[in-house]
Structure P
Amino acid sequence: MSPRSASVNEELRRRSRERLLQATVELVAERGYEATTLADIADRAGSARGLVSYYFPGKRQLLQSAVHRLMHRTLEAGLRREPSTDDGRELMARAIDAILGLAADSPVLMRTHMAGILGAEGFVQCPEQQRLARLLHETMAAYGSSDPDSDYPMLRALLMGAVFAMLMPGAPMPPERLRAELFKRYGLDWELGVPPDGEPSGGTDQRIVPQ
């Protein structure tokens, strides 16, 4: 049997890593962070336990990458849903609704993610986070920013703040109020994006949530 090509090996590694990331969001959403072990994740992904350590230095880093992947996929689905559009205000509304929707749909997962970022481990730079950043940067550029490099970090901060406010134990803010504030900040009509208790403008909601 001839050895596998480099491209085949790379694709196998990519798929293996993707399975680990997907297993992580599923298990943490189901059981919580503390009750989920790396062995559980490897078993759910159908991978060897040692493979987890090969790709990620620890469970917290794995979780951050997994949630960033989920956020990237959810945001991408919201931005690209039919009918497609290049209207910057509609894209901004879709971006806001995608992130707020994910926080509403996966509170345990997103609360754990935020706690990790605010903890000693801090913010993890990873390919999944970079993909998420590119989408937000593109959204800011489409919105019409003259300096998306400077304006994108503010959008990211406002979205992170809104998610934190939604998930704060004991004093959560309603997502509709946070949506209204973000829409006011960017001059967006309430009917854009995916209005609460209403039909999405120009198509159906396609958020991605862990099964």
Structure Q
Amino acid sequence: MSPRSASVNEELRRRSRERLLQATVDLVGERGYEATTLADIADRAGSARGLVSYYFPGKRQLLQSAVHRLMHLTLAEALEREPRTEDGRERLARAIDAILGLARDRPVLMRTHMAGILQAEGFVQCPEQQRLAALLRDTVVRYGSADPDTDYPLLRALLMGAVVAVLLPGAPMPLVRLRRELFQRYGLDWEAGVPPPAVEQR
């Protein structure tokens, strides 16, 4: 049997890493962070335990990469869904709704993610985060920003703040109110993106 080519090996590594990332968001979403072990993640992904340590220095870094991947995939799907559009204002509206939607639909996962960012390890610069950043920055550019290097970090901060506000234990802010504030800030039509059902707007 001839040895696998470098490209085949690279693809196998990519798939293995993505299985670990998917297993992480699934398990943490189901059980919470503390109840999820690296061994659990490896088992769910069908990988050897040592492979987790090969790709990631620890569980916190693994979780950040996993959530950044989820955010990137969710954002990409929202931006490219039918009807596809190049309109920068519509794309920004879709981006805001995609990230707020994760706070609504995956609260345990997103609360854990935000808590981890605020701890000592801080913000992990990983390939998944970089892909997410590139997509958000491109959204800001298409929206018409004259200074995306300033406007992209501001959008990121506003979205992170909104997610924290939605998920704040004991004093959550209504998602509709936060959406309204963000849409007004960027001059977006309320009907753009994915407006919440009328019952939620009351």
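Coordinate-derived values only; no laboratory data. These numbers come from a predicted model, not from an experiment.
Taking relative contact order in percent (Cα under 8 Å, 6 or more apart) from the coordinates of each of P, Q, which one would give 26? Kindly include the intermediate steps, with their values, before the conclusion.
Values: P: 26; Q: 22.
Value 26 for relative contact order in percent (Cα under 8 Å, 6 or more apart) corresponds to P out of P, Q.
Among candidates P, Q, the computation of Rg and Dmax of the Cα atoms in Å that gave 18.3, 66 used structure Q.
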